[in-house]
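No lab work stands behind these numbers, since they all come straight from the coordinates. Small disclaimer: the values here were computed from a predicted structure and weren't measured. Cβ atoms are built from the backbone, for glycine too; each structure is taken alone.
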Structure P
Amino acid sequence: MQIKPRWLLLPFVLSACVAEDDPSLSEAEQDLYVAGTQIWPTGIIPVCWEMPGRDADKALVRDAVRATWEAEANIHFTGWGTCNASTRSGIRIRHADEWPMTLSLGKSLDNVRNGMVLNFDFAFRDIWGNQPFSACIGGGRTQCIRGIAVHEFGHAIGFAHEQDRLDTPSSCTDLGFFLSGDTNVGPWDLNSVMNYCNPASSPDVLSPTDIWGVQKFYGTHQPIAVARRAWGEHDLALDLTNANMQTVSVNSSFGASETSNQGTINGAPAIAAASAGDVHAVARGTDGGLWTKRGLNGVWGGWSSLGGVIEGSPVAIPRAPGIIDVFVRGTDGRLYRKIFVDSLGWGPYELVGGTNMPRIVGTPAALAFGQNRVDVVVRGKDNRLYTTSWNGVTWRWEDWRSTGPSLFGGDPAVASRDGYNLDVFARGTDSALWMFTRYGSGGHSSMVQLGSNPVLGTPSVISRGYGIYDLYVRGTDLALYTQWFNGWGWSGYGQLGNNQILASPTASNSSGTRVDVFVRGTDNRPYVQSWLGVNWLGYQGVNNNGWQFR
């Protein structure tokens, strides 16, 4: 048995309830023990150290947090310098050879001196003369620094000890010191980084349910919404820090024209072109409903309500000239579709699936194979992927097909290299990227792992020709990576620059052999990297007028 040190959370933590306005919340496959009122109001959280020095160890902490909580949710820890007299907010960390701990949970740590304590040496003895962190001395030190940092920053964003829940099974005997909350979100999770009974020693990798839970409260770094308006031209829809949507038109030489501010939204928008110059944006409004606005040759109209109450971000795809399909997740965890037809306007909501359809999490993926076929892939709350298809008249209700025992920790992406079969890409619970094919005739292939390299978020995949794929992912070092399929095999990953990005990429085959990949920089501004058939141009800023992503 490996010895795992105990992480301390002092008893005067504030406890709170989470409002369950989503009827599917009680069924959610999300773990975490949460102090709901202590969730930070914005995901941009300053961090500083109470004392200088130990730069290499501090870098281990920063990198571990970036690769976990910050990488998976809409959280960005800023600063990381030394606290000073002008420090007025954020998480303040002291490093000392004593028990690692936080003084409270979430935003109640805001500007609290020594609010978090981290240990880099692990040589201290407790009152009984024991060295509780002896396993962290020597070769295990780096892992302990990383694992403890991930755990304590879990407290700092509002999550309590998993093993302190009242539904903790009797098999978990390594109980915590205090009952620090009263809100259970989903079933108890053995593999949570917030659980002392986790069989891993100083775990520094979030479990799939850790990821779902933190995204429930903080959201995700959504990819940039991109619509190809014409060859070499794109429209982007951005969710800004002031909760407004900004649309940007980008031409083939990276010239960008900023439109007027598009109004308040509640989450990442989606955008699709019904035809050249006719672009539609959809987003969740502050009332929880779906809203839309239309841009004709760069001139945008006002918002129109499409009704309903939705969860998460919508997905919009062009199906045929003048037709757009929008998919949303309802508060009942089911998938719905709304159709725009240029000559008719918007139709009613349509349930995608019968009583046997899975309850879903995350963002669905969809692809149109012409006007009379749409394939959809969703991630169920059981961590499996499910697929179905529309034949131009009805959904094949009986054809919600599970991918079987394979489990996935990320949302799917879809593409087709032959115009008939659907290829599905998603991150597995091992953090590697996996692929399978859903045949146009029904059924699917076995799973194929596209390298063992761990990735974050959702991949972006495009096909520039028959049998060819270009794939783009965000690595655990937050850099952009690509690999391609030439009809015979995959190339393996190659890194596209050293710049870090804060969200999954969005790729577009904008004209001929040209590929534009849009990313979100660490300054929360949009950038593009382009392939012109010979080489990569490197990152270019897309209109830097001071606005930032939320």
Structure Q
Amino acid sequence: MDYRSISEDDFSKYIDLMSIVLVTVTEIEKECLHERISPLPELTHILVVQKQFYTYYLGMLGKYAVCHVESRMGTSGAGASIMTVQQAIEFVKPVIIIMVGIAFGGDETKQRIGDVLVSELVVQYENIKIKRNKIECRGFRQMSSVLLFNRFTKPIGWSFSLTKTRKSKIIYGHLLSGEKLVDDKKYRDQLLKIFEPAIGGEMEGAGLVSVAHAYNKNWLVVKGICDFADGNKAVNKIKKQYLAARAAVDLCACVFTDMHTFQDLGVIPLKEEAKELSALLKLDQVLFADSTFNSYSASKEQYYLIREIDKKYNNILDSKSNIWSYGDSGLGKTCMTFRNLIHANKKVFVIDFSSVDTEDMLSVFDYMHGRLLDAANCEVQNKPNTLMKVMDMICETLNRFYSNTYLVMEEMPIGTGKENIFKHVFSMILKNSMQYPDSTVNFCFTSIGDPKESVLSIAEKIGEKIHFMEVSEWEESDMKLLLNIMLDAIKCKLSQEYFDALIKFSARNPRKLKTGLRDLVLFAQFKDQSFEASMHQYFENKFGHVK
């Protein structure tokens, strides 16, 4: 397998292709996965990009572009599955996350080494309450993606030979997940009794579940049985782990050969051969992904529509002020924020609040401080035990390592009961301006709700430190300009009636417009007919008769 290292800037050219992230843990799991991964179309190497503590591999599995990342063993701790999945989601922004690898089986009388466990739900078994003669489960039980579960438990034509006479079976059900490396039959049987009807267990799925659920991502755990946690783990250990990992990877590869398997999630396969494309709609897939982007990068500037609000945003940046943009979902707040910060040559550090529990303020700010230290390759010497102390340390860290940087806080929670986070963040901004009057650190926020309504009592004071900018529904003229930019990029023509239908469907929301165009192209690519005929059929199915 040949690899080629690329920069983060080069990675931005491929990010919109990476709808699927695959997570492994052990070196054997990685090796078995890479046996089946091939370079992206027209490339000769697997691409490798490094981001902070993680290495990402970009390639093809079956007909789909995938991004592979390795986690350390377990759920918590540096580099373990919680941090790995969270960083992958924030960096790659996938639709699907699949953890593939090895696990222990729960019943050696009905299961065999190399059978593949597929999670119907994951049960976190570490949190338990021990009472007299009784143990109660306090951990979560989380359902896997229903669509992914269906695809992996009903694959078309999958067959993986374990021996000359036996093939691997797919076993689905409740999968245990915890921090312990179990290799004791008595303890295993106790777990299986408490959490009946579990099919087996592993160590990283709970981390995947907690983060993927918080980010509303489709997820699944697919792992081959390498032992039965019965004290015999060391017997032929390497051979059994290779067999189990290859079985799990082979199931993934089979599912990934179906061109339609993820269609309902909007994930489009990358064709490896041009002959597979519709004869009348041959798209440059990278160009198509770039022109319909949801995440901005400098390489997509030509497809970004500059509007009046961008000019206002830049005027605020020129004044070196803090900015808060708010408005309904899908209106381009995040793209506008990153585009104009990058355009103004500002360094950016992102804190995503969409998955942060804001009930405990000390934990919130401790999380922020930890992220800043990790990125600066520093370790905290004395962990603060009060909110004011951790704010002081955040301000110190920002001004020490993050000069000329905008700290971007995405998806700030707004609404009833969320006032505390707003007030404490504002206190931190005041603290920074007072303690570091020459600071070149600024703050940038995005939220769906209007933040001023949550703190009317101090709105005027906040207005002195933060410029608020409402992002409204787009003008119809801007929507038409954006659609023309995307159509020109992919050299696609729509009749006026279909053009107007897409504009109407999008309801002045650019994300809906891009989704509608992607759906149209996806639909047309899989039809054995002319693009015009496919387009007519798509609009009839979507909107009824178009006038």
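Given that log10 I(q)/I(0) by the Debye sum over Cα atoms at q = 0.07, 0.08 Å⁻¹, derived from a single structure, equals -0.40, -0.53, which label among P, Q identifies that structure? Matching structure: P. Which of P, Q yields 10 for relative contact order in percent (Cα under 8 Å, 6 or more apart), as computed? Label of the source structure: P. A value of 2.9 for mean projected area of the Cα convex hull in nm², for residues 362-401 alone, calculated from one of P, Q, originates in structure P. One of P, Q was used to compute helix-only ellipticity at 222 nm (-39500 (n - 2.57) for each DSSP H run of 4 or more, over all residues; to 500), and the answer was -11500. Which one was it? It was calculated from structure Q. Set P, Q, criterion mean count of other Cβ atoms within 10 Å over residues 210-217: the highest-scoring structure is P.
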